[in-house]
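Structures incoming, each one as structure tokens.
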Structure 1
Amino acid sequence: MKAQYLEAGKIVNTHGIAGEVKIIPWADGPEFLLDFDTLYIDGKPMDVQRARVHKNCVLAKLAGIDDINEAMKLKEKVVSIHRDDAKLEEGAFFLADLLGLEVRDADSGEVLGTLSEVLTPPASNVYVVTGGKHQHMIPAVPEFIVETNLDEGYLRVRLIEGM
């Protein structure tokens, strides 16, 4: 079952004295977080009064957080978003939804294991598949990823020799 709330970043510091917080986003880019009017911290909704990108981070002013002392209490807190508030492009999905998917060989149908981690180096994502005695690291590009079926809980991949 897909989680209702998705972790989207972490508050790492304050900014200024008026209660702004600095968020390191866990998304393709910091601009993603600017689309949300409400963020969730410890399950509690927090209205975003304003937000802007600053050096690959998001500086946000949250309702009810009006000075540096209140902002300091949020340091190291994880920021979540509500799944229904996110607007993804056609064919896009949340990385969190991939974790735990069964991974199958597209040609033989053999189950290779489960997707246990998604690495996000600059070039393209890499899926880490663990199962049995083997671990596979599969680039998340069309040459290797044949089908992603979140509804039925599997990923079909085409491996090359030596993988």
Structure 2
Amino acid sequence: MRALLLALVVFTSLNVFAQKAPVGVEFKALPSDLIQGSKISNLNELKGKVVLIDFWASWCEPCKEALPHYNRLYKKYKDKGLVVIAINEDDDLKERDAFLKSHPLEFTIYFDKTKSMVKDFKVQALPSLFVIDKNLKPVALFRGFSEDKPQVLEKKIQELLK
């Protein structure tokens, strides 16, 4: 029982703090299915900006809890060079659309219809948030969601925007 409890504490702490992005993760392209926001036709448009890429689905409660926090960070730092891109992984598009209607978000959202980005980024669980530096290299990964995550993430954003 004690070992199980220790494993749970370790797993939970990994979800709170940023981890280094997995080796081999490469920001190659965005899906073609834009749900909302500005279409990014060339990744070079993002060079020189800090980019958050969040993988989410409407059936994922921690995902739905995290998105408003990312929206707040986007509004606060977009004029300083922050870009937030949400990649939706829903199969039930009606549920996704209902969530987006009831929780308006200001950043760009794509639908990963072919699941190519999940494969490229080696996403193992939702939500997964990748932090991409100004050279378009993934530098951190946040898995899951906790109340501390927005503060830790904001500190990372501030570092990278300098």
Structure 3
Amino acid sequence: MHGAIMVMGVSGCGKSTVGAALAAALGGVFVDGDDYHPQTNVDHMAAGYPLTDDMRWPWLDELAVAVNVQRQRSVTVFACSALKKSYRDHLRTAIPDLKVAYLDAPYAVVAARLSQRQGHYMPASLLDNQFATLEVPQNATTTASIDQPVAQIVAALRVVV
């Protein structure tokens, strides 16, 4: 099986955890979009500032190249916030037959998770900005709520993708 599935949502919703578990369930590979941010983006966010669109486009392009290389070998699941429709459209143009799995995340659940998260550059102070920026996808391949165990989320996503 080949192809690409993007697991998207706000920071702290579980994109990496769910994405890695989904990739394993599908016998594929997981790519974490965070790994493709240039250091300037990481430093900017770590300082408590949201990225601008101009900062995002090169990152999305770099991520798309990596996913396209990998998807030729196996199904590739990748985590990427892709909060705006324009970001998702950009990735859909760059990655053929992209499937989108949206993690629907209640604010209170994500806030609680972020307050416990350690070792990540994205501070909890940017959560309000994440939700303000989020344009809930109307054309996602599938949607799953994060208020259930990871195995249930993966099972729900796996059926659809």
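Points to keep in mind about this one:
- Rg and Dmax of the Cα atoms in Å derived as 15.4, 52 - corresponding label from 1, 2, 3: 2
- With helix-only ellipticity at 222 nm (-39500 (n - 2.57) for each DSSP H run of 4 or more, over all residues; to 500) derived as -1000, matching label from 1, 2, 3: 1
Only the coordinates and a few stated rules stand behind these numbers; no lab work does. As the structure is a prediction and not an experimental result, all values here were calculated from the model.
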